[in-house]
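Readers should treat all values here as calculations from the given coordinates under stated rules, not as data from a laboratory. Just so it is clear, the model here is predicted, and its values are computed rather than measured. Cβ atoms are built from the backbone, for glycine too; each structure is taken alone.
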Structure P
Amino acid sequence: MNTFIIDEKVINKAWGADSQYWIKLSDYSILEDYSVIQLVVPDEFNKDDILDYSGIIPFYNIKRHELSRAYVKTIDNAKLQEKFDKLEDCDVVEYFWKCCHAYPYLFDRIESFQREYILNGLIKWCEEKGINYEVKL
């Protein structure tokens, strides 16, 4: 049985754009979107059948606004959390970085937080997809 190895390279791929990375379930290799486009599929398949036929699913992807909101929830600052709760997703990341520069003491754990958050998300994703995995960091 194949084992998907979660290492630093895999964690970094979670930052990819939507649909940039895909995982081939037969050997757990990660493909880039241009490789998926080149797949040869029988003419009678509709687009919903194509990925199932090829044994490929979209790879885990973290949204920057999701990570930003999750980090802010760890900060004990009700005013800041209230502000983030009111922001639209498209505005979260820009405001997050403005706060990061203005209040660096509140954001000094961001690197360790994001690594742990992505790792936990990857583990959950693997379990939901039935992917046999091992963490090697």
Structure Q
Amino acid sequence: MDKICSICAKDPTSHSFKKVTEKNGITIFFTQPSKAKLYDDTEGILSHIDKTLEINGKKRWTCIIDGNGFDIHHAMAVKTGMGLVGLLTEKYASTLHEIKIINPSWHIIGIMKIINTCMDSSITSKIKVIDDDKPHSILEFI
């Protein structure tokens, strides 16, 4: 972990983005932004995610995002969100298999409506928001 993120090497709960497993040649990552102590550490979060995906190389990847607990203060981290969109579109779109958003808050639903209007459809078509009012666990998707 310290090779990926020196901040998380000191406190693994600082950022929330980690490899969970590989399945059928696809690397599965997980994040729950509300569990990250440093949810507003834009530079650190972007670096953490960038290095993690860089290590994944040319392998296809999926990210499961758990929106449980995602609130207005998380949504206000616009600079982080824009940085994530930039990383995705500029560096990692070609290897992206899918993004699944489980347990989305209304804040995430709103953010996704905005993202869908300004991001390339080749990427937005790979983003699945599971909004069926049923609580979901990452275990259902790995």
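Observations
- For helix-only ellipticity at 222 nm (-39500 (n - 2.57) for each DSSP H run of 4 or more, over all residues; to 500) computed as -10000, the structure of P, Q it came from: Q
- Value 0.95, calculated as FRET efficiency 1/(1 + (r/R0)^6) of positions 29 and 69 (r between Cβ atoms, R0 = 30 Å, to 0.05), assigned to which of P, Q: Q
- Label whose coordinates, when Cα extents along the principal axes in Å is calculated, return 55, 32, 22 (choices P, Q): P
- Origin of the derived value 2.0 (distance in nm of label points 7 Å out along Cα→Cβ at positions 61 and 85; candidates P, Q): Q
- Between structures P, Q, the greatest calculated value of relative contact order in percent (Cα under 8 Å, 6 or more apart) is seen in P.
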